[in-house]
Structure P
Amino acid sequence: MLKLHDFISKLILDLIDWVYPVFKKLMPLKTFRYAACGGANTVLDILLFFVSYNYFFHKKMVLIGESFTISPHIASFIVSFCITFPLGFYLSRYVVFQETSVKKSEQLYKYFFVVLGCIILNYGFLKLFVDRFGWYPTLAKIVTTFFVVIFSYTSQKNFTFKAST
């Protein structure tokens, strides 16, 4: 399993670093790695949200148990989160912020709290944009993602994966 992990992380790094020279004048390597990994994970998040909302939940309320319902856009957010949370941690830990001295378990704990903030932002913005403003859910998710990415990058860089000095 360790060989597979090493192969995957090296493959991702090699691919990102191969493209980096095009963006070298615009941003440092770490920022580019974050943008590439985060961008790919964000695209996957939005795609999973779209597919869940339109084809899995068919834009209908989701009944949980006998009396609890969740709106389809919140249920779709939960589905996409369950996949992109572990993937995002993996990419952040092994591709973007490799030089940290913090133990993996502590990083996961910190990552979880930052992601908890992201969940709150996602939930709040989706409820605001869809339920209050009447926006189409996928557009609301895209706009929400813009705000969440800014919060996430700043928090991950300065809290979760902060390199020891």
Structure Q
Amino acid sequence: MVTMKVEYINAFIGAAQNVFSSMLNTEVTLGRVTVNTSHVTAHDISGIIGLSGDAVGCVVVSFPMDTALAAYKAFAGEEIDPMDPNFLDAIGELTNMIAGNAKAEIVGMSISIGLPTVIMGKQHCVNAPQNVPFICIPCHCKLGNFSIEVAFRSETGNN
């Protein structure tokens, strides 16, 4: 099984904390980090960004619907129907900001990030490279709970 350096995971944690603080005006606290080999998310809606280059995999920011709606309201200043395309775009953009900020903090690797994809539905499955587990970081803020899930392997041997 592939392992990941803690500083890579910390880059995603720090990025989420920075984005939520600056864009949603809320502080993020962390729960106990776990490893998920099933690739099934625990929440209703997920923003997903693929990683390529020196690292291959993805980052998933997954929300219960109530938290996602509260995050949208904090981000856009208004309530929205979850079926509105702007809602999905906002979740994708939050995920994109987290991935972009984390990418900037990962030193020594050339990583490209893809366009965000947003999936809505209970217990959806997200694919990752074979034999690469998701490192799951449960998060909490005044808007509710959510999680950051990171799965990637180094293509340069710098796991």
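Assuming 8.2 is mean projected area of the Cα convex hull in nm² as calculated from a single structure, say which of P, Q it is.
Working through the options, I get structure Q.
Quick check on the output: 46, 26, 16 is Cα extents along the principal axes in Å, for residues 41-120 alone, derived from one of P, Q. Which one produced it?
P
So helix-only ellipticity at 222 nm (-39500 (n - 2.57) for each DSSP H run of 4 or more, over all residues; to 500), computed for just one structure, reads -21500; which one of P, Q is that?
P
When distance in nm of label points 7 Å out along Cα→Cβ at positions 57 and 145 is compared over structures P, Q, which one is greatest?
Values: P: 1.7; Q: 2.3.
The structure with the largest value is Q.
Comparing relative contact order in percent (Cα under 8 Å, 6 or more apart) across structures P, Q, which is largest?
When relative contact order in percent (Cα under 8 Å, 6 or more apart) is computed for each of P, Q, structure Q gives the biggest number.
Of the structures labelled P, Q, which one yields 2.0 when distance in nm of label points 7 Å out along Cα→Cβ at positions 9 and 49 is computed from its coordinates?
Attributed to the structure labelled Q.
Thinking only about mean count of other Cβ atoms within 10 Å over residues 17-24, which of P, Q has the largest value?
Ranking P, Q on mean count of other Cβ atoms within 10 Å over residues 17-24, first place is Q.
Bear in mind these aren't lab numbers, they're just calculated from the coordinates by the rules spelled out. These numbers come from a predicted model, not from an experiment. Cβ atoms are built from the backbone, for glycine too; each structure is taken alone.
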